[in-house]
Structure 1
Amino acid sequence: MSNLAVNAERPLPNAPRVQLSGGASCVPQHYLQYVQTQRSIEQVALNCAFNDSTLIFAGQDSHGLYIQIGLVGFDTYLPVAAQSKRKIVYGRKWRIDYNVPTSELVQTIFLAIKKAREHEVRELLKIRFDKHASAPFSTHQDARLITEQADLLFNVQSPVSLVQFRRQAAALMKRSRYDTSPIQLLNIEQRFNQQVLVDIHVPGGESPMLSDTAGTSLTLLLPEPSLNALLYALMDALITKSDSLVRETFTYQGVVRFSHALSVEKLAGLSVHTRLADKHASSGFQHQLKQYNHITDASRVPNVVTPELAHSIRTRLADFGELAGHYPTFTLPPSLT
């Protein structure tokens, strides 16, 4: 690891070392203090990789440190033929606390990539209505308008037979596209419990936004023969496929950190082994560790500054009785406290 990353981490005084089965030793991360800087999170970003069209940014602005993902591709709302160049689409900024452990920073980058791709996946499923294409799962849907029109929007479809559903599903898939690709309906069958299995194939299209579209085959499980259920299951499956690709491709320092090829039992054993040092640490160090963790937790306490939110949170907390740990702080104008 680069010294830039190491400089963000410092063992607590007198922190015990743990001897590992391979002969090496380490100071476990729960005995480290963290002071992340722009340089240190930049180095972690450099140590992470996914694919060539996914850019990992690390920066600092007036609000603090952040991680941000950029995806290089075509605009999902315009025909590819109408675009002479690709563009960079930037995701939201993920705020990073200065005392976040490096492992949590890696997890944040991993999650940020998944969510940036999910944003695109949701826009890439298009359905034609009359002569217009719509992306109904887009995150840009108007939340206020949806709540105002809720009575008209909730699904009121009547149950249909499997024969009717097959006919309706075939017609729906003919006017649907995913990432410039047609969607092929291969098979539909009903189980004994009335659930429906649907086999879908996405062969791929020209100049896709996401490079993993071609050759996608999916088996969807629906609770009932319903077009609404079919569309939700299709979107869930497309997001799951994207997430799985990130999980099996994303690396930290060259290792597929979140791959399902990692042994869960061996990970559990390694975690237990590094925690055993707690039993052998001096009482002075244990007190110091408890104090440090208390200070770290306190630094993450939210501050509520509006009377309406303060009243809501106080009322809800009162239902739980006395709580351990840190309560939120309430910085209200003197006349409202």
Structure 2
Amino acid sequence: MEQVLFSTPDNPIPENRTEGFFETHDGHRLRYAVFRSSAPVAKGTVVLLQGRNEYIEKYFETIRDLTARGLWVATFDLRGQGGSTRLLKKPQYGHVRRFVDYEHDLDTFLEKIVLPDTRLPFFILAHSTGALIALSAAPYLSTRVERMVLTAPFIGLSGQSASEGTIRTLAATACSLGLGSFPLKRRFEEPQFRDNPLTSDEKRFSRNVAVATAHPELVLGPPSARWLHESFTTIDRVTSPIHLFSITIPTVVIAPTRDDIVPYIAQERMSRYFRAAQFVPINGARHEVLQERDVYRKAALAAFHAFIPGSDAEAVEEIEGFGT
């Protein structure tokens, strides 16, 4: 029998689950898992959307936090990464042909797995690239998703050896020359803890490194030029006032103020036009707020639980002050 999920000594697989693979509209096989709460009455289901170069195992701790609060969790590895089908002959390169394919995959996941096999109401918790997918898909999700929480949504890029403008130009040029499947840089070295932009929590950082070391087949290298070009095109569309005005799903945007991957100022600027959203800064946190030290991670989870599930009045009252 094929093993679907993997554990390491300090990252055991949560119990009470169903795991497997589902097929996309264009024939790719994506890995998924549904984790059930032991509470007698479920409060609903959280659809967890990961960031680039992430996978289900990285969220075991967060999944336990959510199921302990009476929520079910349904999640899957994005196409081209984790335990899902890779899209290039060189599987270490992150790639997508069209960004809308991610949205089609989310729609398929909702129809094939979430709707028949989990509990209403449905919520979205999405990080980075997953949050960009949620933002892009949000206008047509309003009849199925009650609320969204987006952490460090990927709406800009910083902390690279070249400026965002330069990377945009290089990616677009490579795609126009038929070189979209190639990365802009060939080598991709994971940062050491002392200089990593993801988290200030050494224990959680080491836990994630241990998973990647034990199961390197889950890990990605640099993104392809096509992935970058498609992402930047989507960023431009979803951050436009017209698109943001079209989103009616109540949303919380959780923005780490020390984010060296997605500029904090870009997240703050987007929130000004996002009528359905509340903006919650987490002062001092780095990009992966759900992998951060407890002081930051608990603040993010508190904002989440104040909002999902709950009334708008409760959310506003409880969220105020979380970023201070």
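Points to keep in mind about this one:
- When Cα Rg over 2.2 N^0.38 Å is computed for each of 1, 2, the largest belongs to: 1
- Winner on distance in nm of label points 7 Å out along Cα→Cβ at positions 61 and 189 once structures 1, 2 are ranked, highest first: 1
- Which entry (1, 2) yields the derived value 14.1 for mean count of other Cβ atoms within 10 Å over residues 133-140: 1
- Computed 0.95 for FRET efficiency 1/(1 + (r/R0)^6) of positions 165 and 261 (r between Cβ atoms, R0 = 25 Å, to 0.05) - originating structure among 1, 2: 2
- Source structure (of 1, 2) for distance in nm of label points 7 Å out along Cα→Cβ at positions 69 and 149, computed value 2.9: 1
- Looking across 1, 2, the calculation of relative contact order in percent (Cα under 8 Å, 6 or more apart) that yields 17 traces back to 2.
- Computed over structures 1, 2, mean count of other Cβ atoms within 10 Å over residues 93-100 reaches its largest value in 2.
- Here FRET efficiency 1/(1 + (r/R0)^6) of positions 77 and 277 (r between Cβ atoms, R0 = 41 Å, to 0.05) was derived from just one of the structures 1, 2, and that gives 0.95; the source is 2.
Read the figures in this text as sums done on the coordinates, not as results from a lab. Here the structure is a predicted model, which means the values were calculated and not measured. Cβ atoms are built from the backbone, for glycine too; each structure is taken alone.
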